[in-house]
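Where a number appears in this text, it was derived from the coordinates with a stated rule and is not lab data. Only a predicted model underlies this, so the values are computations on that prediction, with no experimental measurement involved. Cβ atoms are built from the backbone, for glycine too; each structure is taken alone.
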Structure 1
Amino acid sequence: MKIPVEASTVPPSPDAAREDAALALLWNAVHAPGGRAPFCRRCAAHRSFHRVSRRRAYACDSCGAHVYPASTTPFAGSPVPIAAWLDAVVIVLDSPGRARPNRVAGALGVDYRRAWRMTRRIDEVLQAGGDDAGLLRRLAGLWQEQGHTRPERAPDPGSPEDRIRIAACRLMAERGIEATRIADIAREAGVSNASIHYYFRSKDEALLSAFRWAGDQLHVTLQRLLGENVSAVGQLRHLLELSIPGDQGTFEEYLLWLEVWARVRRHSAFLDECVRMSRRWADAVLGVFTAGVRDGTFTPVAPLTEVCERYVAIAESLAVRNTLGYSDMSGETARRLLARFTAEQLGVPAALLEPGPR
């Protein structure tokens, strides 16, 4: 079945064209295998669909219901382009048992931290087997057949200090600082125990460095998203996406926050870093809100600085409850509540901010 694509007077960039091809491949493999017409749940019938511009979604031609092809796959919730995921799956399958993040980083042009998380996610799915593993293998085969894979570049393994921070981030987020040994961090980072002690005098110091580094990465991601040429509402949606843990990376970063908060009363350095990162985040929030007020999109219900502080407070509370695993606070619930609260505070229709599967 041919999927209609919205017309454009500007030729897409190579990366945009690859992403369109990746999304179309995913759509056909998951929702229209063998050329069959996709099934619309709202219509309760097979319908034709068209691509929704600037979203990873297709819409039913009859009722307009949106379907996000990635939402039922191992890529769900990830901000990484689908094309990059498919490239990474091809690399991992090409080197079973030997796939290293630096090889993925070199091929995709992403940082070591992101490549490590992607590789880990793919390995977990393949080792678990089942339908998801079968889907990844099928998608990788089709992606290669269509000739979309990128040539690999020289890998950049990252500095030993960065590898140590990445390893400390993952292990301390997963196990907590008390259950994480220096030897565990060294093994994960591929360095000696002596290297850990060269950079950090204690586990607390390693945690603080990992926490600071993870916060810096989150800030870089936010600035990159806010630098896109999108509307005030588009920037606000980016902000909402990063405010609640949405993928493994941001989830680990929030777990690190919990580890750091447990030490704030005993170590002034942790308090200073928490204040610095919280202030930087609040400044970014205020910047998004201010831009929307200036162009007339937002009409805040209180002084802008107060609305900003309200947003930071409720976002932080929802994120913590979600990270701790409260049964009534899934990521979807937290994002929906935050979107509705934000819409009320900024005087915009809630429907513009309501999150959908990605």
Structure 2
Amino acid sequence: MSQLLDDTLRHLRALVSHDTRNPPREIGTGGIFDYLREQLAGFEVTVTDFGAGAVNLYAVRGKPKYLFNVHLDTVPDSPHWSADPHVLRVEGDRAIGLGACDIKGAAAALVAVANATQGDMALLLSTDEEANDARCIAGFLKDHPVYEAVIVAEPTKGEAVLAHRGIHSVQMRFSGKAGHASGEQKPSDSAVHQAVRWGVAALDYVESQAHERFGGLTGLRFNIGKVEGGIKANVIAPTADVRFGFRPLPSMDADRMLETFRTLVEPQPVEFGETFRGDSLPAGDTATAETRRLAARDLADELGIPVGNAVNFWTEAALFSAAGYISFVYGPGDIAQAHAADEWVALEQLDHYAQTIYRIVDRGSA
């Protein structure tokens, strides 16, 4: 075991011991942040509380070119853990603990590197990613900090991910008119019937996008997550609520898709709005998406990080991309382990990630 990996595991043991489950969004400026302050001697450290469990730690030493971003919050643990999820276990070739893969392992490696080198370095550690709440990154970006690129840690098996889907969650409502179900109905009478017709039209529309491609990804991902409405079988439904989500490719115009979903059937929903919006990576103008992906690829090549395929999951790298930064995703671990009981990260990947970050930081100070 290398000294850098040994140090990474020591920090990971401490980070895992701090409860940063999200929800319940009860993360404050103490606890894990007290530990991190103690470990980042020589850095200018600022901790900002945006409320509702959203906290940033921004640490800078020197004048770095790159910003490393990691989220410290985790999903709640499932009842299927075989041991205490907040006690790190190192068994064989893996480290097991809540957040070890997603993505405290990367945070621990960054702290280890910070102490192993005197190179210029910038860290942004945040706690609202698992809440689908962008207030941490939005708050940080208000000051328009200057960096050549932002490298966001998520489980990518040690490869640079240059592109991923966006994510859009929508809630809408159809309105009908309550009445006895024995009579003849017009299309607009039952809100539930409207919702069902909308669902059929939506699935047909999604099927029509199956030929679209970007960076190895194909088609439009779509899910109707919840349909709720009506009173009983013999009463015409006066209201119906639908919640759905879709994940477009970076080359797809999400706003145009939202308008398409809104207007698929008549009568149209009386209420329609996004509850969460995360742009694709690269974000912004779809016409230049490929150009910006290539710029991220060039940087990954320069830093000696192997480039992997585009992925279906969303990351906060899209938020930095939307703000104009070159940004890609890079971290240890496999997304298949994220959010799972007995979540784990391979020691070899932790070590390789730490060694790569060390090389980037040490080279920048040469």
*Where does the value 1.00 come from, among 1, 2, when FRET efficiency 1/(1 + (r/R0)^6) of positions 217 and 297 (r between Cβ atoms, R0 = 35 Å, to 0.05) is the thing being computed?*
2
*State the single structure among 1, 2 that was used to calculate relative contact order in percent (Cα under 8 Å, 6 or more apart), giving 25.*
2
_Structure (1, 2) behind the derived value 3.8 of distance in nm of label points 7 Å out along Cα→Cβ at positions 105 and 265_ = 1
*Please state which of the structures 1, 2 yields -20000 when helix-only ellipticity at 222 nm (-39500 (n - 2.57) for each DSSP H run of 4 or more, over all residues; to 500) is computed from it.*
1
